[in-house]
Structure 1
Amino acid sequence: MNPQTTAPSVFGAVHLGYFVIETNRFADWRRFGTDAIGMHHDDLSSDLMRFRLDDQECRFLLRKGPAEDVVALGWHIDDHASFEQIEARIRAHGVPVTRGSQEEAALRGVERLLRFPGPKGITQEIYTTPVQADQPLRMLASGFVTGDSGMGHVALTSTKPAQIRGYFNTVFDARLTDYIDETVSGAKLKIRFLRVNERHHSIAVAAVRGLPIDPIRTRVQHLNIQAATLDDVAQSYQRVHELGFHMALSVGQHTNDKELSYYARTPSGFEWEVGWNPIVIDEGTWEPTTHQGISIWGHLPVGQTIVDKLDQFRAGARSLARTEDTVAALSGNAIPEA
């Protein structure tokens, strides 16, 4: 029996809360996070550092290691009943759940930490009460939008998009917001946008139509944070350029969520989107639709060379030899595709 048929939905009680990034490029990441993007930075040790966006003690935990990638996502669950319901449905599907130690929870600035396998090898972590920092924010940005919407979103590329959608529907009762059809360098992409609360999307999943390839080396294609003001977007865009970090896409506005944003390339290689003013979903009136093209204007490639394109083709070719992990036990509850 599917646990979701006998239990209430957890939709709305789930919020993207933090990212765990593994990297050996601490000096570059410190400059990128503080001096370019404008976040608050805390050194914990020679192997650990954190970035803050708001009063929560940790929004990004960076640890020393070779992955150069996002290795875990943390999801804030509003209440203990929803937390236990999510845990129960994961266990009911036969998927192992591990309780985080007190030290692991403290590093993430949370209480009651659980982790379990996620798509593409990205560990999923859930927690209840976030710890509020006792030190004021020290950052170049005026602020970031978190709150009831959680903190931005994560975008994945996949050869099995329906299974990833099924995973987040099974675990978090995620809802389909809309689709985008886009053609990039002759390849036709379909992008699915999933929400777990009022934010237009907390997860985006892109797939190449008709070809079982994944052109992105990293587990995530990009992550997003939402700036408080348009000036914050403009000023951080300028700092990224001035400090010599690579810009992936120029400033533009998306067709579906109307967010104005740019994409920088992180020291680890995946992209980092800084956006402003996306729409908020009205659950009473929203209907999923398909948009043609990802942007109304802008979002043009910056400094992309033929070498970059060849690297993408090589990554896609290598992906043919890999089996993408979708956590099959949790990925079978997808809503039929439009």
Structure 2
Amino acid sequence: MADFTHDFPFDPGYDHTLQDLMEIPAPAGPDDFDAFWRARHAAARAVATEPEIGPLEEERDGVRIHGVTFTSVGGVRIGGWLALPAEGPAEHGFVIGHGYGGREAPGPDVPLPLPRSAAILPCVRGMKDRGLHPGIPDVSSAHVLHGIASRDTYVIGDCVADLWCAASALSELVPGLTPQEGGPGLGYHGESFGGGLGALALPWDDRFRAGQLTVPTFGNHPLRLTLRCIGSGEAVRGYREEHPEVTEVLPYFDAATAATRLELPVLVAAALFDPSVPPPGQFAVYNALAGERELRVMDAGHFEYEGTAADVAGLQAARSQFFGARLTR
């Protein structure tokens, strides 16, 4: 493990070796965990997403990038970007999640993992700048607490639904990508917040064929509540101090518990040092995966260091190889 100089008032490595991290389990979850998520998924699949493509905003790296909007659960219109091949038809499709804080542009998510691909890059509800919604905070420390008093109102469940509805919108705009239409199936990748949402979303949706999760959050909430950090988990830890009953809600939103149901091939990039998403939670997600899995160990997450550029480039190459081997006709 790299020895990073930092000024955090805690150890972002949490005194865990790689061997320690590889042994962290997932909570079993509530008895009705599966039923809860299957019902949420069914409700999202029933939404008429009515996607609308905006004007061309940018062309680069083999894709034309348009604005896009679509309807998600509760009638909420979600915005984001749609990337389409600059030439020829799309042969692969992706839903691409984002970190906490949202996205102001497609940024480093383009170039896409595979050439000749289409992708939808939504900003889930509450997140800037195309997911902003009245009444939902756009700051991660407040967003992560929105509706948390009940499993039925917690915003994280609706954000997962936004990803399912994004897949529906993509399928309507670019037919022929899903297995049901004779296509290779969709890929998903997301980082941090988007990684945790992906782990919660993928087990229930048979339109996806592979996923890649980078430093995923929401893993092993019982353990997460004991670990200091500077990310959204700290807000949840603080909330639990005054509202201990939240421990009855959080088990329904545990990414590691969901991973025990996730049988698709998944590549996880997990960090040994991370001040925002404690590594024990990240590795809990990887360790729990029920299907084919690959692990890429990063020196650090949410932290700039000398080897950041090389690690990011290595992950991008691994991601392309991973999806290339699994999203073929």
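Every number in this text was worked out from the coordinates using simple rules, so none of it is lab data. Since this is a predicted model, take the numbers as computed values, not measurements. Cβ atoms are built from the backbone, for glycine too; each structure is taken alone.
Each of 1, 2 could give helix-only ellipticity at 222 nm (-39500 (n - 2.57) for each DSSP H run of 4 or more, over all residues; to 500), but the derived value -5500 comes from 1.
Which of 1, 2 yields 134 for volume of the Cα convex hull per residue in Å³, as computed? It traces back to 1. Structures compared: 1, 2; top value of mean count of other Cβ atoms within 10 Å over residues 158-165, i.e. the largest, recorded for 2. If percent of Cα pairs over 28 Å apart, for residues 14-181 alone is computed to be 31, which of 1, 2 is the source? Structure of origin is 2.
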